[in-house]
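Structures incoming, each one as structure tokens.
Just so it is clear, none of the values below were taken in a lab; they were calculated from the coordinates. Just so it is clear, the structure is predicted and the values come from calculations on it, not from any experiment. Cβ atoms are built from the backbone, for glycine too; each structure is taken alone.
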Structure 1
Amino acid sequence: MLRFALTVVLSAFLLFLVQPLVGKVVLPWFGGAPAVWTTCLLFFQLVLLGGYAWSHGVVRRLQGAWQRRAHVALLCVAVLALWVTTALWGTPLVPALSLRPEGSDAPTLRLLLLLSLCVGLPYFALSSTGPLLQAWVAQSVPAVTAMRLYAASNVGSLVGLLAFPVFFEPLWPLRTLAWAWAAGFTLFAVLCASLAWRAPVVPRDPARETKLEARTVAGWIVLAALPSALLLATTNHLTQDVAPIPFLWVLPLVLYLASFVITFDSARWYRRGWALPALSVMGLMVAGLMLYPTEPSALVALGGYLGFLAVACVAGHGELVRLRPAGEHLTAFYLAVSVGGALGGFSIAVVAPRVLKDFFELPIVAGLIVLAIAAAVLRSEPGRTGRVFFPVSLLLTILLGWSIMSHGLGVIETRRDFFGVLRVERDPRGKVLMHGRVLHGAQLAEPTKRRLATTYYAPASGVGRLLRSYPRPLHVGAIGLGVGTLAAYARPGDSYRFYEISPTVVSLAQGEGGHFTWLSEAPSRPEVVLGDARTSLERERPNAYDVLVVDAFSGDSVPTHLLTREAFELYRAHLESDASVLALHLSNRYLNLLPVVARLARELGLHSLVVDIDKGAHEDWALSSLWVLLSKDPASLRLEVPAEDASTLETVKEGPLWTDEFTSLWGLVVW
């Protein structure tokens, strides 16, 4: 039993360690969008489903030694596939640059195919090991004892997930971690094959097996699907409004897996007496948070959403365990759980973006899971507990539904694509573009002020002062388009070139719908390049920009691959001379990125000017903004800035040196 437990734990450790690792590898290739991780989760759930289906098929269709032979053969093929791709690419799990997507069309399918090449077969082999070994063990011990292996595997999963952002990511580059994981997988395959080859497999006796009711299997699937959907919906919300970083990928998944550990280890951990009241309280908190336009702080947001996720998953999986089968149907049970997980992931990653115009999936799934738990409780316990919790669940569902209704107030148009939800909203002063809960640009309605730069780009901002003071004609490159506000500074003879990954943003900024007119009314039509900015710049010849503005936000954060040493060296290659300026927009509610930029500026020998203004500036629709201007020539940074708004990076404590192989936001979060 101990050897089986250790093998299952090792497989789960590798299974979940590779998720944030591979996710971080492919994140820059798709613009750092939050949906990258959601799609990664969908991929891992689909492959997990395939692994569980394999285990179920092996146990149900093969007899005796053929079960062992089939699994050993799968392990051999997986190891071969891993090292063949390593030989072709030079590094395990890290695909060749030739596979990088050139455009932003069909990113979900491209990403799924890329992940299949990177880790498909090894992940399939890992995912099939746990349920298959448990099925073999269940032939000689009670099913309840065998199911404790599932709890043990989730402990390994938790350790693997937490180890990445806390231990591995801050200390080692990606390629080193990829090599270590490949070596660990090879060792696992050898150990698992030796164990499987000697595993005691008892021949099946179909005549003695009981039949499963369709209603029972449907209950398993529903109670597995809703926590999975809630996991992805919560992760989507957090990474959209904070940052698509492994820490915020891992934390919800850790809570999700912890619920399996709690509920599958022993029936004594899950009690309706504490779980249902806790679910009611956290549900009220989430409904309250969603009624506000923005969260009060990162801690409050994480506490509310993750607290609800944790309690809802424990309750959902607790009710699932109450419906567990006899040992002979263990692989069928795990297969149904995996089907539910995949359906939940598919509904959020694929269906929701095509059916829902906004991020309504979180309140919808939250309401559904509360109702499903209430129905399960009422069915098995129609007494006082069920009668009390059911009306409470209805009240929570109504409040969550009201949060959806409140999002429509003042909204003129909503569009959604792979890169997020965009809403054009009406304001007494004009129109604004919201990306999730983050404002990405605004234009005044008054005809005499339509060409006035607003929000983070107002004349008093760092970029506003820079562009107004620069000699003409001016050649400007801008990473990130928004609504095209920077084009307000364009003068006859100037040329502006924007890089934008979202086709929806481009269409809105170019005037579709008649909401924003900066690009169409500019003296000379600005050029827009569609696709990831780094990929586009790497393919272009040096552009000789006088000013290069980095203002690409994913949610409320600059994608990390735009703030690495390699990225800065690429930016410098596209500047005209030492007198040219690199302007970075770092306004952020939750992340302090100044230490990272301070380290990069010192490494590359760049002088700096930090312009930090508050919204008290006496300008129309000016917002607080933080801009960092960098140049080789300090004379280029001598702007007229009030002393209270100006500083340099020399006063900032330097952070770690970010490279394409190493980025860590650990320690930069403003709680």
Structure 2
Amino acid sequence: MHAKIERYAQIGAGLAGLSMVLISVLQYNEMRALGESRQWVFHTNEVIREIAETRNATSTAESAARGFALSANPAMLRVMIDALKEAGLHEHEIRSMTTDNPRQQRRLDRYERLLAEHANSLQELIDIRRERGSTAAADFSAVTNGGTTGLVLDSLGKELQNEESALLAARVQTQQRSAANTQFICTAGSLFSIVMLGAAGLLIRFDLRRQRLLSAELRSEKDLFTTLMNTVPDSVYFKDRAGRFLRVNASMARRVGIADAGSAIGKSDADFNGPEHAAKKRAYEEQVMQTRQPVIGIEEKESLPGGTEAWMLSSMLPIVDEKGTVTGTFGISRDITASKHSEQALETANSKLAAWNAQLESRNREIVLLAEMSELLQTCNSEAEAESILNQYGRALCPGLAGSLSMTKPSRNLVETTASWGDTSALVTVFAPEDCWALRRGRSHGSGQAQGRLRCAHIDPAFEGSFLCIPMMAHGETLGVLHLLRPGNNELTEAECGLAAMVGEQIGQSIANLRLRDALKAQSIRDPLTSLFNRRYMEESIERELHRANREQVPVGAIMLDLDHFKQFNDSFGHEGGDAVLRAFSELLGSQTRREDIVCRYGGEEFLILVPGASQVDTEALTQHLVESARKLVVVSRGRELGVVTTSAGIAIYPVHGSSANLLIRAADDALYRAKTAGRDRWMVAEGLR
């Protein structure tokens, strides 16, 4: 019997030791696999971040290039160059980090080529802007379809990011499996060790009671057990039915803050922990003793001596004697604080990554919308079209915000709302410029701390919410102001303010360009002295009107007028007097003709009027009225009346007197010559078909 007990005890101790070795080996392997998984997760997150940086830099370069094309601002050119360099650096970093992935390497080969093509396209846009101006740059941008290479780059960047996101998901799953395996091995190994240790302890105690002669051997076994208890890194304890400690190991003693593990014997959890924790432990003990079933894998946070806290993974089992009576409980606890912190750090990193991805998607969406709006603004033909585009894109760019565009009237004494979206009832539609702090300060003004806080007078005092006013400046001129409103207590974010500033700048530049284009167009088709159309415009218009007349089967009247004895006005009153006569006669022609009639200064003191849809009778009546009205003109220069002004006129009707533009004008000119030969101050009609 003694040999059998001794053999069983030896087998139990050997199995316990072997299990600890095996558990340690398995734990080491699983922890190493878990560490490798975490490294791969971190590596994949870094690759995703580099891809996001590359896409962001590429988008920044394209936006900066378009900004330079619009404003020729050297700072935008520097931003573009820096962004392209940064995109190249990030692309090389991604390449070095994905050498183990042939698919990503092939995508990066394409990405590098596309990036070079995109840089060349942006440089070509810059060169066109420098050499041929903003209009040519806008035409180039329209022809290239708003940056097709940039869209392909962004799509390929998404493919790179999706590949890495898939790898990240797989590696996170691998990490989770490794963590689960580690936890399972630790728990199962701990339970197995506890069972082996408990069995060995029971055998030793039984052998002590039954065989006092084996005390030396039992002491050796006890020493072995004690050594095992003190060297196990987990906290191990034994309790009686009353919850008093029968024995704790060194790790348990350190955890409860005592130097001597023996001093814990006879005490309970209430002597080392708070009442809430002690009551919870006691409830688990009662459950284990009543059900005879272990409680495995309890995760809980415990307060340690010194005010620190730790996460513990605990298991509790019943102690049963040889008669099957439950005499107490024993348990084992493992400090999983580091693992818990790693899980929390991983969750935090995943949350941040999700937030960054959301922000990046939002920024990409805003950049796309801004690019679309900018392209449309560049192709506008009128301020009304530009305002309509802002009305449409304002809702998409600023969701949840109400907004309006107010333009300064030509008199500069009033500002009037021309476009709006959302509920803008809190804004006055017409107000004086001094009622807006943004117009007075020349910079953004709003309810936020960085904008000034003071409320503008054009905002309803009863409005409860935040606001932002952005002045639109271009070429040193204040064009108007862009307003944004948000009801409630939330202030506009810094990103929203920045986006609004970009929208205001783009719409301001667009309107300024439209006005400049209209002014240049007027200068190219108007005579500077008389403000009538010039000969070039007439030559372009007459062909159009004759084609329309052929299509609609209607006549076109042509009246050629010449001021009689105009040289005498110059000789008598100087060129200033002659200019006064030309201006007065031009005002007469403009006031006595229809809006659809084309009146031009044909050359010197000669004028040509094109009357679309007018018959010969109508044209003669108009000509007679103009000749008679000229006699009644009173022209004053330097306080002197310049005398009577008379005019001679020749009439030709298309297609009766001329089958083409040149023939029609020649017929009217011949009729004018005959009127002058006949004595001036009269009109005549052309003869015959030419």
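Summary of computed values
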| quantity | calculated |
| --- | --- |
| Identity of the structure behind 6.5 (criterion: distance in nm of label points 7 Å out along Cα→Cβ at positions 443 and 643, calculated), options 1, 2 | 2 |
| Distance in nm of label points 7 Å out along Cα→Cβ at positions 283 and 635 from the coordinates reads 6.9; which among 1, 2 | 1 |
| Source structure (of 1, 2) for distance in nm of label points 7 Å out along Cα→Cβ at positions 107 and 611, computed value 7.3 | 2 |
| helix-only ellipticity at 222 nm (-39500 (n - 2.57) for each DSSP H run of 4 or more, over all residues; to 500) from the coordinates reads -18000; which among 1, 2 | 1 |
| Origin of the derived value 14 (relative contact order in percent (Cα under 8 Å, 6 or more apart); candidates 1, 2) | 1 |
| Which entry (1, 2) yields the derived value 59 for percent of Cα pairs over 44 Å apart | 2 |
| Per distance in nm of label points 7 Å out along Cα→Cβ at positions 59 and 547, the highest-valued of structures 1, 2 | 1 |
